[in-house]
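Engineer: These are the structures in question, set out in turn.
Any read-out appearing in this document is the output of simple, stated calculations on the displayed coordinates, not a laboratory observation. Treat the numbers as computed from the prediction; the structure is a model and nothing was measured. Cβ atoms are built from the backbone, for glycine too; each structure is taken alone.
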Structure I
Amino acid sequence: MDPIRIPTEIDTPHQVLLWATDEFVPFMMFLVIGNLIGHLILFCGLGAIFGNLYRRYKNTRPDGYLNHLLYWAGFRGHKGLTYTNPYSREFLP
C-alpha cells in the first residue's frame with residue numbers, strides 16, 4: 001500500500017478518512033442508492049470500483065481537466081470572488 005500524503009496547502013482537497021472528498025463522494029452515492037434499493041453490498045462494491053476508476057482517471061490527467069469537460073458539457077463553474085479586492089484603486093464596469 002502506498003503511503004498517503006497529508007495535505008498541507010490550502011488548495012488541496014479535503015480528506016475523508018484516506019480519500020479525497022471527490023473520490024469519496026461516488027462511493028457514498030452508491031452506498032445510499034444501494035441502501036434505498038436494498039442491495040447494499042452490491043452497490044458498495046460498485047461504488048468502490050467506480051471510485052477507484054475515477055481516481056485513476058483523475059490522476060492521469062492534468063489539473064482542471066474535469067472542470068474543462070464539465071464546462072464544455074454545459075455546466076459552467078464560477079471563479080468569482082464574493083468580495084472586492086481591497087487593494088484595487090479603480091473599478092471598471
Structure II
Amino acid sequence: MARTIDQHIAETQAKLARLKTRKKASNTRLKIIVGSIVTREALKDRKIAKWLLYTLRKGKLREADQKELSRLLDDLDNIANEKDQSNEPE
C-alpha cells in the first residue's frame with residue numbers, strides 16, 4: 001500500500017525533530033567540555049581566573065545561576081586576589 005503525502009510529511013517532520021534534538025545535545029556537550037576546560041585552567045591560573053570572574057559577572061547572571069555559581073565565584077575570587085608568590089622575597 002502506498003503512503004500518502006501526509007504520511008511522508010509526518011515522517012520527514014519526525015526525522016527533522018530527531019535531528020534537531022541530536023544537534024542540541026551535541027551543542028550542549030560541546031559547552032560542557034569547553035566550560036570544564038576553562039574552569040579547570042582558571043582554578044590554576046590567576047590571570048585566567050580574573051578573566052573568567054569578569055566575564056561571568058558582566059554577564060548579568062540570573063539569581064538562580066548566581067547561587068549555582070557562588071562557590072566557583074568564591075574560589076575564583078580567592079585565586080584572582082592571591083598575591084603573586086614569585087614576586088615575594090624568600
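Engineer: If helix-only ellipticity at 222 nm (-39500 (n - 2.57) for each DSSP H run of 4 or more, over all residues; to 500) is computed to be -16000, which of I, II is the source?
Structural biologist: Details: I: -16000; II: -27000.
Checking each candidate, the match is I.
Engineer: Sticking with this one: Out of I, II, which has the highest value for volume of the Cα convex hull per residue in Å³? It would help to have the intermediate numbers written out before the result.
Structural biologist: Details: I: 187; II: 130.
If we compare volume of the Cα convex hull per residue in Å³ over I, II, the biggest value is for I.
Engineer: With distance in nm of label points 7 Å out along Cα→Cβ at positions 42 and 74 as the yardstick, tell me which of I, II scores highest. Walk me through the numbers on the way to the answer.
Structural biologist: Values: I: 3.1; II: 1.6.
Largest one: structure I.
Engineer: Here distance in nm of label points 7 Å out along Cα→Cβ at positions 2 and 66 was calculated and came to 6.4; which of the structures I, II was it taken from? All intermediate terms of the calculation are to be shown ahead of the outcome.
Structural biologist: Numbers: I: 1.6; II: 6.4.
Only structure II yields this read-out.
Engineer: State the single structure among I, II that was used to calculate relative contact order in percent (Cα under 8 Å, 6 or more apart), giving 16.
Structural biologist: Numbers: I: 16; II: 27.
Computed on structure I.
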